[in-house]
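These notes open a run of structures that come right after.
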Structure I
Amino acid sequence: MEIQQFKKEVEHIKKTTGSVVVALQSAQGKFGCITVDAVRVIADVFEQSRCQVYSVATFYHQFSFTPKGKNVIAVCMGTACFVCGGEAILQAIEKELGIKAGEATKDGLFSIEHNTRCVGRCDIAPVVVINEEMIGNATADAVIAKIKSIRGDA
C-alpha cells in the first residue's frame, strides 16, 4: 500500500476514533508490521513525536516491528504450559524452522511469536497455536508434523 493512501486512512482514523492504537493496528494489517514510515505518518497526523508513537507500539504485544510469516506459531508459556513442556516444544520448533522466537523464516512461510503468555486453556496444557488452530496436549512431534504438513513435507 502506498504511504500516501495510508496517510489518508490514518487521517480518517484520527477523525473517527482519535486512536493511535487503531492507526497502529491498521499499519500492521497493511504492511505486516509497524514500519518506520508508518510511525512517521502516524506521528505527523496525530501531531505527536515518533517517540510517543513508538512508546504506544512497544507497550502492546500485538505489534511487531518485523514482518510475520504467513503461518504464525505461538507456544503458550503460561505457568501450566511451561511446566507441562512448552519450553521444550518451542525449542523443537525453533530447531525445525532454523529461527528463534520473534523471527520469521527467510521464505516468509513461518514465524514464531515471542513471549506468548497464557492463552486461557490451561486444562489442555501445553498449548500451541498455529494461525487460529489450537493444539492442546501438544507434543513436539505433533507440532513438527503439523509444520511439515503446512510446508508440504508430509
Structure II
Amino acid sequence: MRVERSRLDGGAHLFRRRIDEKTKLLQSVPLFGELSRRQIAQIEQLVTEITTPAGQRLATAGDYGKELVIIVEGHATVIVGRKRTVRLGPGDFWGEMSLVDGGPRSATVEAASDMRLLVVEGREFSRLLQRAPLIAIKIMRVMSQRLRDVEASVSA
C-alpha cells in the first residue's frame, strides 16, 4: 500500500511539472506575450501534446491549416518557396495565420529531428476568442507587430 501511494505521489508530481512546463512554454511564445496568466490558462486547456519522428512533414504550403503548432523539443525546417529555409526550435511556432484567417499555409514545415509539440486546434481556439475577445485583441496586436517587423526587414 505504501509503495502504491509513493507511485501516485510521484506521478502527480510529474503531471504537475508537465502542466507547469506547458504554462511556461505558452508564456514564452511571442504570440501569447501580452496575455495574463489566467488567459494563458484558458489557452492551455486547448493544447494537445504530440510527438513526431524526424522527417515527418508537419505542414504543406498551399494546404489549409487548422491549428497552431508550438515546438517543445526538437527542430523543424521551414521551406518558403523553392529556396529559402528557416530552422525552428523550442518555443518557435507556426500556423498562427491559418489559425486566425483559415487561409492556406504559406510554407512547408518538416521535422528535422524527433519532436515534441503542442497543438492548438483552430475550432476550439475560435470559440475561445469569441468568449474572450480581449485575448483576440491582444493576439491581433502581436500579429500586427510581427507583420510590421517583417515588412520593415523586407523594405530595408
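Brief remarks follow.
- Origin of the derived value 15.4 (mean count of other Cβ atoms within 10 Å over residues 38-45; candidates I, II): II
- Looking across I, II, the calculation of P(r) over Cα pairs in 5 Å bins from 0, in percent that yields 2, 9, 18, 17, 14, 12, 11, 9, 6, 2, 0 traces back to I.
- Structures I, II were shown, and relative contact order in percent (Cα under 8 Å, 6 or more apart) at 28 was computed from II.
Each reported figure results from applying straightforward, stated rules to the coordinates on display, with no laboratory input. As the structure is a prediction and not an experimental result, all values here were calculated from the model. Cβ atoms are built from the backbone, for glycine too; each structure is taken alone.
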